[in-house]
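Following this line, the structures themselves.
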Structure 1
Amino acid sequence: MKKLFLTLIIAGFGFIANAQPPEGDAKVGEWYGEKLNTEGALNINDVVAKLEGGSEFDNVKIKAKITEVCPKKGCWLKLELNDGKTAMVKMKDYGFFLPLAAKGKTVVIEGEAKMKTTSVAELKHYAEDAKKSKEEIDAIKEPQKEVKITARGITIVE
């Protein structure tokens, strides 16, 4: 019995270590996480302006274009902002992932949006996930204040 239990634990860790982003084309109408109504979504730049003014959103629908998807598992993504910066999106409770094909697509995301400071360690972790070079990772020396979105649901709209 102990051997069976140990084998199952080792196999489970093996599956986790070899996790990949989900397969798929990320076609218009596909959704990930909670299904949502896309009507009434705000442009991401309007949301960012309110966040910079001190607001926080516990429940907001945001429309934006994806610039990057975590190539390791599809567990985070970045959204394009007008000023050339990006907003970071993580999935609520690590509950769902996006396929790499979502890069370049326009989505509506429902969730929480806040301005937060990301630590150097976390920034380096994201850079490693994104397969950045050692030089790029070592160049990260300062924490970064950025828009953080915790998504409960994402729908591809364009």
Structure 2
Amino acid sequence: MADKTKLGMEFPPYVFELERGKIAEFAMAVSQKENKSQIKQIYADSAAAKAAGYKDVIPSPTFATCFALWGGAGLMPMIQALSINLGRLLHGEEEYEYLAPIYPGDVMTGVTKVVDMYDKEKKGKPGKFMEFTVLETEIKNQRGEVVIRNRSTLVER
């Protein structure tokens, strides 16, 4: 069963600067395109983003997935600290709550903590359980404003 003593555990903060080129690269990598050959312009072109009502280019919806990898140590130290067996780990769910726009040059600080841990019996397999760990990352900009909340659900089968 999940080690519920880890509930509330907070990991060290990480800091990174949001880079214009990374926004465009990520959008291209995950096929955020207007057509087969052109990246959606609000992710790459400042004038197009401004014409759409933004202050500058904006990141695509799942861009925040990269934050811990660029600014922090990534997921592995968290998995190790939580004593999750990597060979039995599944990605369960990813959820983002966008609270304010973010732009190139913003300096982001993310703090991740364990907000829930629970077990569920496997359907059709009495006595066999899957363990769920929910991590929430709160990301603030350089002004201390919370701009994104990210929830990740890890499943250990």
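Quick note: the coordinates plus some simple rules give every number you see, no bench work behind them. Computed from a prediction, not measured in an experiment: that's the story for all the values here.
Summary table
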| read-out | value |
| --- | --- |
| Top of 1, 2 by volume of the Cα convex hull per residue in Å³, for residues 88-127 alone, largest first | 2 |
| Structure with the greatest value (metric Kirkwood radius over Cα pairs in Å, set 1, 2) | 2 |
| Origin of the derived value -4000 (helix-only ellipticity at 222 nm (-39500 (n - 2.57) for each DSSP H run of 4 or more, over all residues; to 500); candidates 1, 2) | 2 |
